[in-house]
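Before anything else, here is the set of structures, which you'll find just below.
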Structure P
Amino acid sequence: MTIDDEIRAHLERMGVVPLLGGLIPEPATAEMLGYAPSWLRRLAAAGTPPLPYVRRGNRRFYRIDDIRRFVTETNE
């Protein structure tokens, strides 16, 4: 199973349909990565988000491509 298959399966289990552009809401992103949504919110508010986000109104969305990169690439 590829990382894309895992992401797709996890989103289906949560009942989340990505928005155009592959955008995932912050709570679903946090759950998929095993973090609390408040953790992502705190880091983003402090200006140090662990991955880039897109704002729509007062909500944050994360791109599937950025989630994939966050999971598969390591910083050394």
Structure Q
Amino acid sequence: MPAGQALRAVKDLAAALGLALAIEGLLCAAFPQAMRRAMLEAAQTPMERMRLVGIASAVAGVVVVGAVRLLLG
């Protein structure tokens, strides 16, 4: 991977992590009761289900990023 592409990938990753933190923070601030309830439910979810949901979410995220890059350049 050329240096320019690597730098863009790092910038994209940093921007994505920042956006994820901002969204999570907004949800916690706007809906603290619902977020607490969701966290408690997640803590009691079986590990295998959590893995499957995590894998599905990761795949969906990669597909979205790929589609955006393909369609919007």
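Work out the source of 17.8 here, i.e. which of P, Q gives that when mean count of other Cβ atoms within 10 Å over residues 21-28 is computed.
Numbers: P: 17.8; Q: 10.9.
Checking each candidate, the match is P.
Follow-up question, since we're still on this one. Figure out for me which of the structures P, Q the number 12.0, 35 belongs to, where Rg and Dmax of the Cα atoms in Å was derived from the coordinates.
Details: P: 12.0, 35; Q: 16.0, 46.
Structure of origin is P.
Who wins on distance in nm of label points 7 Å out along Cα→Cβ at positions 5 and 37 among P, Q, i.e. which is largest?
Values: P: 3.0; Q: 4.7.
Evaluating distance in nm of label points 7 Å out along Cα→Cβ at positions 5 and 37 on every structure, the highest lands on Q.
Which one of P, Q has mean count of other Cβ atoms within 10 Å over residues 29-36, as calculated from the coordinates, equal to 10.4?
Numbers: P: 16.0; Q: 10.4.
The structure behind it is Q.
For which of the structures P, Q does the calculation of helix-only ellipticity at 222 nm (-39500 (n - 2.57) for each DSSP H run of 4 or more, over all residues; to 500) return -14500? Spell out each step's value before the answer.
On the way: P: -14500; Q: -31500.
The read-out comes from structure P.
Since every read-out is calculated from the coordinates, none of them should be taken as a lab result. What you are looking at is a predicted structure, and each value in this text was computed from that prediction instead of being measured. Cβ atoms are built from the backbone, for glycine too; each structure is taken alone.
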